[in-house]
Each structure stands twice: as C-alpha cells, then as structure tokens.
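*Asks:* These are the structures, in structure tokens.
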Structure I
Amino acid sequence: MNYKQAEQVQIGVVYYPEQWDRSMWEDDIRRMSETGVKVVRMAEFAWSRMEPTPGVYEWAWLDEAVELCGRYGLQVVLCTPTATPPRWLTEQHPDILPIRPDGSTYHAGVRGHRCYSSASIRSHGQRITEALARRYAGHPAVIGWQTDNEFGMNDCHCDACSEAFRQWTRANYGSLEAVNREWGTVVWSGEYNEWEQIAAPYGGSRFQNPSYLLDFARFQWDSIVVFQREQVEILRRECPDHFITHNFHTYPQRMDQYRVAEDLDLASFDYYPNTAPDKQSTGPYSGALSLDLTRGIKRRNFWIMEQLSGPPGAWFATWRAPYPGFIRAFVWQAIAKGADTVVHFRWRSAAIGAEQFWHGLIDPSNVPGRRFAEFERLCAEVNRLSDHLQGTEPKHEVALLFSHEQLEALRIQHQAEGMSYYENIKDYHRALTKLGIGCDVIEWTQPLDGYRVVIAPGFFLMNEQVAATLERFAAGGGTVLVTMRAGVKEMNNQHVQMLLPGRLAELTGIRVEEYDAIGHDAHTIRDAEGRSYSCLQWCDILRLEGAEAIACYEGDFYDGTPAVTVNAYGEGRAYYVATHPDEAYLRDLLLRVAGEQEVRVYPDLPEGVQLAERTGDNGTYLFVMNLCREPREVHLNGAYASVLDGEPHEAVVPLEPYGVEILKHASDEAGSAVAQ
C-alpha cells in the first residue's frame with residue numbers, strides 16, 4: 001500500500017459521472033483541477049452501470065471518467081458498489097434483501113439493501129470487486145479504494161442470518177450447556193435443547209434476554225467484518241499499491257468500527273456539521289468528538305470522505321445555508337484534528353433522484369456562487385500549506401476510552417431517564433475541548449502507554465484485562481477517572497455478584513452501597529471549597545475504603561455522602577464520579593486533574609473557539625478556530641507567526657465569525673495561550 005499517497009494534505013470532491021451527461025464531464029474535471037481539487041471519489045452507487053445485465057460489464061463510461069481525471073492531474077478513489085445491488089440481481093436473488101425484525105422486507109429503492117449474511121450478495125460482491133480491481137489496478141490515476149458505503153447494522157432477521165448466528169454461537173460457546181449458562185436462559189423458560197432453536201431475535205424487542213441481544217449485536221459486527229474482508233482480500237491481491245478505507249458515519253454508531261477497521265489502512269468519516277444557528281453552541285463540540293473518534297479508530301490520521309458543501313436536505317427539511325466562512329472553518333477543524341484529505345460531498349447538487357436537495361458545491365444551474373468561491377479559497381490555502389502539514393499529526397497526553405459494547409449494553413438496558421452513554425461522553429469531551437485539552441478517543445481495551453490522564457466513562461461491562469490495565473496505568477503514575485455505573489456487568493452482560501464498582505473497587509478505593517436513579521430530578525453536590533453544582537441521571541451512594549471525598553451530595557437521604565472521590569494508587573490516583581455533574585463541575589474537576597498531571601490547558605477560551613495542534617518534523621502548528629457566528633479574540637503568551645499570511649501574533653489573535661488562524665511558534669516550540 002502506497003500510504004504516502006493517502007497522507008497528503010489535500011482537498012477532494014465526490015463526483016457521479018453516471019448521473020450527468022457526458023458532455024459535462026470534461027468541463028467539470030477541468031474546473032476541479034483549476035480550483036485546486038486533488039482527489040475525486042467515484043462509483044460507490046454505480047453497479048447497474050458497471051454491470052447492466054448479469055455478467056455483462058460496461059466500463060467505457062468509467063474508463064473515460066477516470067482517464068479525464070488523470071489527464072487533469074486528479075487522483076481517483078474508487079468504491080466497491082455493494083451498498084446498492086442492481087435490481088436484476090435482487091430479482092434473481094431475493095435472499096440479498098434484508099428482513100426487518102417485524103418480518104417485512106427491506107426492498108431496493110433506497111440503498112443499503114443487502115444482507116451481510118446473504119451468500120448471493122457475497123459471491124456477486126466479490127465478483128464485481130474483482131472485475132473492478134483488475135480493470136483499474138494499473139491505472140496511474142487510481143490511488144485507493146473505499147469499501148461499500150457507510151456500513152451500519154441492518155438488524156437483518158432472514159433465515160441466512162439465523163443460520164449464521166447459530167453457527168457463530170456454536171463456534172463461540174461449543175455446547176448448548178455453555179450457551180444456556182452464558183445467556184442465563186433459565187429465566188422465563190428460555191433454555192435451548194436443540195441448536196436449531198437459536199435464531200435471530202424476532203420482533204426486535206430490546207426487552208428480550210440482554211446477554212442474547214448483546215451477542216446478536218456482536219454477531220452482526222463480525223458479519224460486516226467478514227463481508228468487507230472478502231472484498232479487501234481481493235483488493236490487496238489485485239491492487240497491492242493502493243490504500244483501502246471505509247467511510248464511517250453517524251455517531252454514535254452501533255456497529256463496532258474498531259472491528260470493521262482492522263482490515264483497513266486508514267479510517268474515513270462522512271462529516272456534516274450542523275448549520276443551524278441554535279446548534280452553534282453544541283454542534284462544533286459534537287463534531288470535535290466525531291473527528292477524535294475517527295482518528296482513534298486506527299490511532300492515526302484519517303480522511304474525511306464526505307464533507308458538507310451546502311445545506312443537506314432530501315428526506316428531511318433542508319438545513320440552513322452555511323454562514324459565510326462555515327465551510328472553510330469546519331474543513332480546517334477536520335484537518336486540525338488529523339484529517340489529511342477532506343473530500344467534499346458533492347461537486348454538483350443532484351438534479352435527479354432522492355438527494356436532489358443535499359446541496360453540493362455547484363447547484364444544477366451550473367453557476368458557481370458564494371459557497372464555491374469559499375471552497376476555491378480553501379483549496380488554495382490547503383494546497384499552499386500541504387507541504388508544511390504533511391507528516392504532522394495530533395499528539396495528546398489525555399485519552400478518553402470508548403466502547404461499542406458499552407454503548408450496545410446500555411441501549412439494551414436503559415439505566416435512567418436522560419442517561420445516555422454517548423451523550424455523557426460528549427459532555428466530558430466538550431469540557432476537555434473548552435479547556436483546550438487535546439484528547440485521543442480510543443477503543444477501551446487499547447494500550448495506554450504515553451498518556452498521563454485516562455477518562456473511562458460508563459464502563460458498565462468490565463473484564464479482568466481492562467481492570468488490570470487501568471490499575472497498571474495508575475500504579476505507574478497516571479490518573480484514571482471512572483464514572484458511575486462502572487463494573488456492573490460481566491462481558492456476557494450478566495450482573496456481577498459483588499459490590500460495585502466490582503473489579504474496579506481496589507483501584508477506586510470505594511464501594512457502592514446503594515444507588516438512586518434520579519433521572520431528570522436535579523440534585524446538588526458541594527465541593528470542599530463550598531461551591532455547589534447540579535447533577536442528574538444517577539447517584540451512586542458510596543462507602544470510602546481508602547479514597548478521599550472531594551465533593552458530597554446535598555439533600556435527599558444520602559445528604560453528606562461522597563459524590564466524587566480520589567484514591568491514591570501506586571504512584572498515581574483514581575477519581576470516581578458517582579453521578580453526572582454539570583459542565584461547571586466537569587470543568588473544575590478536569591482543571592484539577594490536568595494541573596496534577598501538568599497537562600497544558602487554555603482555561604479562558606471564548607465560547608465557540610477551539611484549539612488543536614499537529615506536530616511533525618516541520619514543527620508544531622497551532623490551529624485557532626472560531627466556530628461560531630460572532631467575532632472572538634484569543635490572547636496568546638509567546639510569539640507566533642501566522643502560516644496563512646505570515647503576520648506575527650504576540651498578544652491577540654482576532655477572529656472573524658468562522659475565522660481560522662494557523663500559527664507556528666516563533667521558536668518552533670508549542671507556546672502557551674491564555675484566551676479571554
């Protein structure tokens with residue numbers, strides 16, 4: 001794999017030549033080149049044009065489009081088209097179409113109408129992938145591949161899925177005795193005495209056996225892995241010099257992206273920051289988490305395979321138009337967070353089909369407007385700075401641990417009104433971002449070497465290996481922050497039979513004697529300095545067993561009991577947050593933690609301003625981004641120079657609405673900033 005091609009800092013576009021008259025293609029591609037576009041993604045939905053009838057391939061149109069890109073100096077990423085099997089294929093092989101939990105069929109007409117367990121889609125998918133790969137393996141313009149499009153769990157309940165789930169269960173457990181034990185099927189007389197009785201959870205109710213439901217989710221994750229791997233193996237064999245990626249989408253994503261990404265060279269994400277004015281106080285922070293999550297999938301830089309180019313709208317009401325500067329600012333946010341290539345969706349707004357009002361860079365009028373002018377400026381900036389930024393990446397001392405198994409287990413058994421695993425992670429991440437603390441969001445079982453602080457929210461499921469990893473990290477001098485509902489379940493989704501937080505009790509130095517699911521009923525906690533804060537969702541009622549209380553509940557029958565604790569563990573410490581505090585408390589707590597570990601903070605960033613750094617052989621670049629509609633000022637300590645215009649900044653960086661500055665420290669060292 002030629003990874004150097006994948007890590008260039010550049011701008012691309014999505015183009016659908018099959019949806020436009022051939023007479024438009026060369027003008028479009030010439031304009032892309034003149035605008036500064038470097039990469040074009042094509043063909044993810046074009047199976048019916050590649051193979052209009054069974055076994056009959058028509059490549060002339062795609063040959064011409066790829067050749068035009070090469071002629072004008074554009075690189076091409078092609079896609080395997082298996083997200084949209086053609087009608088002739090689904091008519092011949094109806095087993096391709098997923099069956100919903102209620103027994104209805106997910107028919108063709110939208111997209112994603114393929115069951116990952118279907119032998120027909122897998123065999124035909126391998127065939128079209130092989131034909132594509134062989135056709136374009138040697139084309140100099142083609143540099144990489146995207147598998148399928150936006151994988152997700154389709155919760156298919158067809159006979160093939162039931163049979164595959166049965167085989168998966170047998171391979172994992174070996175005997176029905178083990179299945180009955182690990183799923184706890186004695187409840188409600190659910191015990192199995194024949195393998196044939198194991199099937200998909202018909203009806204789709206999340207009130208069925210939680211151990212069984214979590215395993216059905218794991219089975220679906222593995223089914224997607226196998227489905228993709230069959231394509232990846234072909235691409236590796238036929239195109240060894242090309243990179244392979246997949247465009248993940250929509251967080252929180254139930255599908256385990258870490259498993260799916262194991263076979264990929266890099267991760268990609270489809271990024272559509274919300275344009276609504278009433279989302280500017282939350283949207284940029286949600287976006288920051290999405291970008292950090294994507295970087296954490298492979299723990300390296302990534303691509304944005306679809307980036308907002310205009311207001312989305314199709315099967316929902318059209319969003320607000322992007323405010324001037326919005327498109328540019330959010331591309332720089334993505335790059336600051338580790339995106340090397342940002343591909344815009346789409347070059348042209350569709351004139352046909354279901355996505356006609358999911359706006360691209362050029363509307364069907366073919367008259368470039370304000371959005372296109374902003375895009376043109378952006379391309380020039382990125383191309384000018386590409387050599388500076390190539391080889392740089394974010395480097396952080398704080399890790400936030402994420403788990404699809406926790407997400408799914410807490411979806412299956414909702415714990416309290418208003419309590420959401422992902423939304424709670426967003427709150428911690430937003431507090432970090434507002435303090436300018438860079439953060440890696442990584443899979444919860446990953447090694448923790450190199451970090452000073454690890455935040456472990458919502459560790460509902462727990463195993464000995466992760467508990468030991470956290471203990472070693474703290475013992476070696478790190479700080480671990482654990483939150484409520486930790487250690488409740490074994491990995492088979494059965495309740496532990498010990499006082500909580502179970503396997504994390506020694507690390508945290510506390511025991512949970514009781515709990516109160518307060519939901520939306522706000523409670524109060526007070527810290528040692530007498531400051532009061534609100535909390536929601538849950539209150540673990542703690543007994544100290546070595547830990548020290550740093551905040552206590554006020555009111556209710558557990559008035560005065562610990563709400564937040566810290567425990568010395570080896571050379572480090574472990575915090576336990578027994579409730580979900582408001583943003584003000586999270587800020588103060590994270591300031592304390594960062595101070596103890598000497599993690600740099602920017603405590604007075606204006607609302608809406610985000611900072612991020614990329615570091616490499618060329619030095620460290622500080623991105624200062626105003627992601628809101630009001631002007632802002634950032635005050636610096638140290639001398640910086642703008643790499644956008646060369647101007648020095650020694651005191652104040654003024655930022656217009658959606659303004660961006662990219663700075664390099666005068667001594668080529670990361671300076672400190674204090675924002676006001």
Structure II
Amino acid sequence: MYLISISQQALKKLRKSKILAGLLALIMVVIISAPTISQTTENYGEALQKAILFYEAQQTGRLPEWNRVPWRGDATLEDGADVGVDLSGGWVDAGDNVKFNFPLAFSVTTLAWGGIEYYDAYKKSGQLVHLSQNLKWVTDYFLNAFANDTPGEYVLYGQVGNGELDHQWWGSVEVVNYQMERPAFKIDTSCPGTDLAGETSAAMASSSILFRKNGDTEYADLLVDKAEKLFDFANKYRGKYSDCLKEAVPFYTSNNGYLDELIWGAIWLHKAKKAQNSSYSAEYLAIAETEYQQMGKPFNYTYQFDDKSYGIYVLLAQETGKIEYQQRTEAWLNFWTIGHEGEQIKYTPGGLAFLAKWGSLPLAANTSFLAFIYSDWLQTQGKSQKAEGYFDFGVNQINYILGQNPAKRSYLIGYGDNYPHNPHHRTAHGSWLNSMNEPTETRNLLIGALVGGPDEQEHWADDRNDWVRNEVGVSYNAGFAGALAKMYQEFGGKPLTKVSFPQLDDEPEIYVESRVSQASKNATEINLSIVNKSAAPAQGWEDPLMRVFYTAGSNKVEDIAASATSNDCSIDSATVVKLKKGLYYTEIACGGTVIYPGGNEKYMKQISLKLNTDRATDNNFFGSLSSLFAKPLQITKICLYDGDELIWESDSAI
C-alpha cells in the first residue's frame with residue numbers, strides 16, 4: 001500500500017480538471033489516519049443505476065409496468081384485508097417477507113434526501129425517474145397505512161406480517177400468502193409510537209420536496225398535509241412504538257428512544273413547508289431546536305434506522321449555521337476520520353471504517369453520504385480544508401465497497417466482475433423446498449443489493465447462511481445510493497443502456513413427472529407428479545387441472561374407464577373425453593389444492609391415474625399388439641392447467 005501526500009489546493013484543482021479527473025482516485029491524501037488504497041475510479045453511473053434498481057426487487061402488491069426485475073411477480077395482494085385497509089404495496093424489508101415500516105420510512109427519507117441534495121446528478125444519470133417512481137410506490141403505501149388522520153383518532157399501521165413465523169419459512173414473497181397469515185399491526189392514540197409516526201412524517205415531508213422539484217405540486221401538497229398530521233400524532237401522543245407494536249421486537253426495537261425521530265420529523269417538515277410556502281414562519285424549526293436541548297449528543301456511532309442524531313446535526317447546521325450543530329457534526333465525523341477526544345473508528349487492514357459486524361458496509365456508506373452533504377455545505381462556508389477531509393473519507397469508503405479493497409471484490413451485487421451471488425434473500429434464492437441450502441446456487445440475481453459486508457479482519461464468504469455478512473435490505477441501500485449520486489456528480493460514469501438479468505438454468509420450473517407403473521391388455525396405470533419449482537417469478541396454482549392425452553383403438557368413450565386417486569389432493573373428477581377417432585384425453589381436477597414452491601409437501605402433488613379398457617368391444621382394439629404386456633393405449637401428451645390457463649405441456653410421448 002502506498003500513500004501519496006498532496007496539498008488540499010492541488011487536490012481541488014485536480015478534481016476540477018477535466019483531463020485529470022479520471023486519475024483522482026489514484027491519489028490518497030494523508031489528512032486522516034485511516035488506511036487508504038490507491039486505485040482507479042469506478043463506473044458510478046452504473047453503480048447508482050443498480051442500487052436504485054434493487055428496490056424494484058423488494059416491491060409488493062400488483063407490480064407496476066415500470067418494474068424492471070423479470071423474476072419478480074405480484075405479491076401480498078391480501079395484505080391489510082384483516083383490518084379493511086389496502087396494505088398490499090410498499091417494500092418488504094430485507095431477505096425476509098415482512099414489511100417493517102420503521103426502517104422502511106427511514107429508507108424513504110434517506111433516499112429522498114439524496115435526491116434533493118444531488119438532484120442534478122440523478123437527473124443527468126437518468127436515474128431521477130426511477131428514484132421518483134420507487135419513492136412514490138412507498139409513499140402511496142404510507143398514505144394507506146395512515147388509516148385515520150383525524151386528530152384524536154390517529155391510526156397508523158406500522159407492520160405487516162409476523163416476523164417470528166416469517167423467519168421460520170424460506171420461500172418467495174409471491175407465495176407467502178399461501179404459507180401463512182399476514183396480520184397488520186398498528187399504533188394509535190391509546191398506544192402510540194412517536195418514533196414511527198415521526199419517521200413516517202419525515203419520509204412524507206422529504207419526499208414532498210423531491211416531488212415538488214419534479215413539478216408534481218398536487219402530490220407534494222398532499223404529502224405535506226399528511227406529514228403535518230403525523231407529526232401532530234407523534235408530538236401529542238408520545239411513546240416508543242415498539243412498546244405498543246410489540247411484533248417489531250426484536251427485529252426493529254426502538255432502542256434509541258423517540259426524541260430523535262420527533263426532532264427529525266420537525267426538521268423535515270420545516271424544510272418541506274419552506275419549499276411549499278415562502279411565507280412559512282419556521283415554527284417547526286423552533287420545535288426541533290427546543291426538543292434538541294433534551295436529546296443526547298452522541299458522536300461515536302452513526303446515522304441509521306434507529307438513530308437520527310447525526311442527520312439532525314447536519315440538517316440543523318445547514319438550516320441555522322449555528323456553531324453548536326457544526327461542532328456536533330464535526331465531532332462525529334472526526335471520530336470516523338482523525339479521531340475525537342481520544343476515540344476513533346477502527347479500520348480494517350484494507351481501509352474500511354468498521355463500526356459493527358452487522359451492516360459494516362451500510363454503516364460506512366451512511367456515514368459517507370452525510371459526510372458528502374456536510375462537506376458540500378462547508379465548501380459554501382469557505383471551509384475547504386475540513387470539507388476536503390470529509391469528502392476524501394467518503395470517496396475511499398465508497399470505492400472500497402465497489403471493489404477497491406484487498407479482495408478486489410465488489411459488494412454491490414451485479415457490479416464489477418467479482419461480486420456476491422448468494423445473498424441471504426428468500427425470493428432471489430428461489431428455493432422450492434423451504435431450504436436455505438437447496439438449491440445450492442441462488443437462482444435469481446439480486447442486482448443492485450448491497451450486502452452486509454466483511455468483519456474487521458475482512459473475512460467474508462459468499463454464503464447465504466451467514467446473514468450477518470450477506471443480509472441485504474432497503475435501509476442498506478438508502479444512504480449508499482445518495483453517496484453514489486455524489487460520486488457520479490464528481491467523477492461521472494455511464495449507466496447501462498439496459499440492465500440484463502441472467503436466465504435461470506435449463507431445468508424446467510413447472511412440469512409433470514410421469515411413470516407407467518402397470519401396463520397390460522386390460523389396464524394402464526400411470527403415476528403422475530405435478531411439480532412447481534417456479535422462481536421467476538414464484539407462483540402458486542389454486543385450481544390445478546391436468547389432461548392426459550392418449551390414443552386407443554376404440555371409437556367409443558364408453559369403452560374406456562378412468563379413475564384417479566391421490567393422498568395429496570382431493571380428486572374432483574377423472575373424466576374421459578373423445579377428441580376424434582382413436583384420440584382421447586382424461587381430465588383430472590384437484591379441487592381445493594394449492595401447489596406452490598413452499599416445501600416438500602407444497603411444491604409437488606402425486607396422483608395415480610388408471611385407464612381401464614376391460615369394457616372394450618372392438619375385437620381389433622389391440623390391433624397388432626401381440627406382447628402380453630403391451631400397452632393397450634399410448635399416452636401422447638400431458639397438459640397442465642391453472643384453471644383455464646395452460647401452464648405446461650409435455651414435448652414427447654411417454
């Protein structure tokens with residue numbers, strides 16, 4: 001590893017130089033004590049493109065036409081039916097199938113913040129439309145989740161799905177409703193949640209600013225109105241949401257308390273109201289500054305779903321210019337760089353700022369994102385030396401994530417030549433056996449997902465069983481996307497014309513296995529197995545029906561008797577239908593049976609079909625068949641239907 005020292009003034013000139021901009025990442029500046037790696041720049045346009053694309057793999061509901069993930073399908077269409085509210089939309093949280101609205105709202109706020117700060121970069125890269133579409137997908141869901149916005153009667157749904165049950169089953173989101181009930185859980189005035197309501201308010205307020213910049217004033221105004229009511233709910237009815245919405249524990253417990261989300265919501269409402277109305281009197285900023293006095297002032301952690309303190313420092317510094325907020329911001333960022341009061345973040349041998357084993361990369365990315373924002377603001381205040389130091393930190397961390405590390409591994413799935421393939425993600429894995437280990441290789445590539453990352457000695461393996469290092473999530477990508485937008489703004493890059501997804505292997509997903517178990521002059525018995533290994537997308541059949549086509553010498557339906565038995569499904573009928581002379585089919589319906597890729601007893605149903613020709617009257621029925629065990633009839637084709645829809649047919653006779 002080689003470190004090169006250069007003045008800040010020279011570095012600034014280099015960054016602005018069109019000729020030398022591509023060499024910037026080769027120069028590591030010794031202004032912090034963190035290890036650094038000297039490498040070339042990355043394609044930040046492609047990385048940003050894919051980081052936003054990831055969110056479309058997390059969508060639930062009836063998917064929109066603009067969803068670009070070919071292996072995803074409609075999912076959770078019945079969510080909220082138990083409470084009479086449409087909660088089908090939104091994003092599932094991570095590699096599971098639960099909608100946890102607390103980290104979900106944090107993700108929306110953070111993504112919107114990146115869109116606001118780096119609006120031109122998003123627009124120039126062609127990703128603004130994708131960011132906006134994905135944000136609206138969730139803000140629409142939040143509008144539904146805020147089921148009662150009447151003061152004094154507030155109701156906000158904050159979770160869909162039981163985390164304990166969900167985490168015991170390894171299957172795709174498209175078929176989760178066949179496996180388990182998905183109850184909706186709420187907070188209300190009798191049992192409130194200031195942190196959940198405050199963060200959801202921040203999500204709507206921040207998104208309103210972005211939509212207003214896009215020219216969608218009507219929708220922006222709606223979001224501001226709902227954000228104000230949510231803030232009123234958060235402020236007047238105080239309490240930790242996880243004390244009331246107990247199903248969020250232990251997954252997303254509010255360990256940090258609710259005061260930071262209350263302040264956070266107030267600041268974002270201040271910014272949203274200021275964008276909406278030039279005569280706004282800054283009352284929400286006053287609330288934020290008053291409540292801030294009661295808040296703890298940490299410096300040795302970072303911005304994440306349960307701790308908005310560091311985002312509060314940055315926003316209050318921007319909004320007021322007061323030295324208190326600058327000092328708090330810089331104490332935190334110095335901890336991550338040069339150290340503060342004798343404390344400093346640990347660095348891995350390859351240069352990753354390592355805070356915790358869970359989400360080591362997303363935590364570094366979140367810090368980088370806010371470091372970029374604060375650095376930009378410092379530049380406007382004429383404090384370029386500090387600004388450059390924080391900027392350099394962010395550049396090094398993002399480049400580490402994208403592959404400038406000792407393993408030369410990109411931790412962004414689908415980016416670069418060496419990236420993870422087996423994240424801890426049920427729908428991407430595509431197991432039909434309710435097994436994390438089968439199949440061995442993940443069937444769908446989860447393009448754009450940022451995995452948790454290595455440990456402090458940079459140990460990492462492409463193992464979906466290691467959910468600490470290979471979990472993905474909507475909160476993992478949020479700050480990362482904003483940081484990538486800044487990197488694109490500074491260094492450029494070229495998004496792909498189209499992101500291509502690899503195809504599944506050649507093994508069919510849906511088919512019927514058949515085996516003749518008995519063949520005589522009088523009867524043919526066939527064992528049939530209906531198999532559903534679907535993963536692109538996963539799907540369930542609620543009305544499975546099979547038709548077995550065959551030829552026989554008889555001209556009369558009455559000459560053939562059909563019967564079907566099964567221990568796996570209830571056989572409604574096994575009827576014989578004549579198509580034309582010598583050509584018949586028998587139709588077998590399994591009423592009340594759902595076949596879906598959800599486990600051994602779910603993905604395959606076995607049926608025994610017996611075709612009997614004892615009643616044949618045609619003396620020439622067996623024609624030239626002379627062998628004692630020759631088949632009295634010939635199976636020519638098997639077709640599988642879901643209701644009236646043909647979903648599979650054999651391509652050869654049995």
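Just so it is clear, none of the values below were taken in a lab; they were calculated from the coordinates. This is a predicted model, so every value here is computed, not measured. Cβ atoms are built from the backbone, for glycine too; each structure is taken alone.
*Asks:* I have 0.15 for FRET efficiency 1/(1 + (r/R0)^6) of positions 257 and 377 (r between Cβ atoms, R0 = 25 Å, to 0.05), calculated from one of the structures I, II. Which structure is it?
*Replies:* Of the structures listed, the value fits I.
*Asks:* Going by distance in nm of label points 7 Å out along Cα→Cβ at positions 281 and 561, which of structures I, II comes out largest?
*Replies:* Max of distance in nm of label points 7 Å out along Cα→Cβ at positions 281 and 561: II.
*Asks:* Which one of I, II has relative contact order in percent (Cα under 8 Å, 6 or more apart), as calculated from the coordinates, equal to 15?
*Replies:* II
*Asks:* Which structure, out of I, II, was distance in nm of label points 7 Å out along Cα→Cβ at positions 57 and 369 derived from, given a value of 1.8?
*Replies:* Checking each candidate, the match is II.
*Asks:* Taking 171 as the value of volume of the Cα convex hull per residue in Å³ derived from one of the structures shown (I, II), identify that structure.
*Replies:* Of the options listed, only II reproduces it.
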